[in-house]
Structure P
Amino acid sequence: MTIELRKDFFWHRALPIPGQDAARVRKDYAGAIIHWDEYEQDSMFGWTIVPLVPYSKGGDDNWMSMLPYHMKNALAKGDDYPCYQTVLSSCGLENISKVQKWDVMRLL
């Protein structure tokens, strides 16, 4: 599997934003805005692919248990499991600080 195919698969798991080009801009599960061309970048709209069950706690590369997350949300999640928090969401087309708590068992 190529990196571009993997990136494309997870991009389509992110949420489209009405009125925006879904090929370029989407939202992660926590609502933070991410940009296609900022994959693996620690930037305003950077994003990465996160295993919901961390590798250190028995997680694997099962694509159905992974999600695209804004880099700040990925860092906030870290190795926390089964409950974790994210720190970024959005209001309109801007990312905002917002702490949210999640339970992996409700996401899978």
Structure Q
Amino acid sequence: MRWRDKYESEGIEGVKWNGQRGRPTKLTISEKKELKRIILKGPISNGYPNELWSTYRVSEIIRKEFGVTYHQDYVGTLLHQLGFSYQKPKRRALERDEKAIETWKTKT
């Protein structure tokens, strides 16, 4: 047992709570700010073919930029901590003609 070994080697001071909860984070606060800046620049400026971020893409960026690996399931939690939310793009036909739609709206 780790706590017993620590008690035997360091005494009561060795097993007192140090104020930390759980595992230390892999990214520092400044790295998280940098990640947020990268995300706000958009996927196209980071070499992706469209304007959609996915947790897989963000996990790739984290690995490339910071040398840290996160499972893509956790990346969603990390993005939420950074103030981002899940958003799904609206489906629209590629052939959609905005000008024709506006004309139709004004005439009907």
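Read-outs throughout are calculated quantities, based only on the coordinates presented, and are distinct from any laboratory measurement. Here the structure is a predicted model, which means the values were calculated and not measured. Cβ atoms are built from the backbone, for glycine too; each structure is taken alone.
Assorted remarks:
- Distance in nm of label points 7 Å out along Cα→Cβ at positions 34 and 98 - structure with the largest value, from P, Q: Q
- Source structure (of P, Q) for Cα extents along the principal axes in Å, computed value 85, 29, 22: Q
- Test item: mean count of other Cβ atoms within 10 Å over residues 10-17 calculated as 9.8, pick one of P, Q: Q
- When helix-only ellipticity at 222 nm (-39500 (n - 2.57) for each DSSP H run of 4 or more, over all residues; to 500) is computed across structures P, Q, the figure -4500 traces back to P.
- Highest-scoring label, criterion being distance in nm of label points 7 Å out along Cα→Cβ at positions 18 and 74, among P, Q: P
- Entry that produces 14 once relative contact order in percent (Cα under 8 Å, 6 or more apart) is calculated, selected from P, Q: Q
- Computed 11.6 for mean count of other Cβ atoms within 10 Å over residues 58-65 - originating structure among P, Q: P
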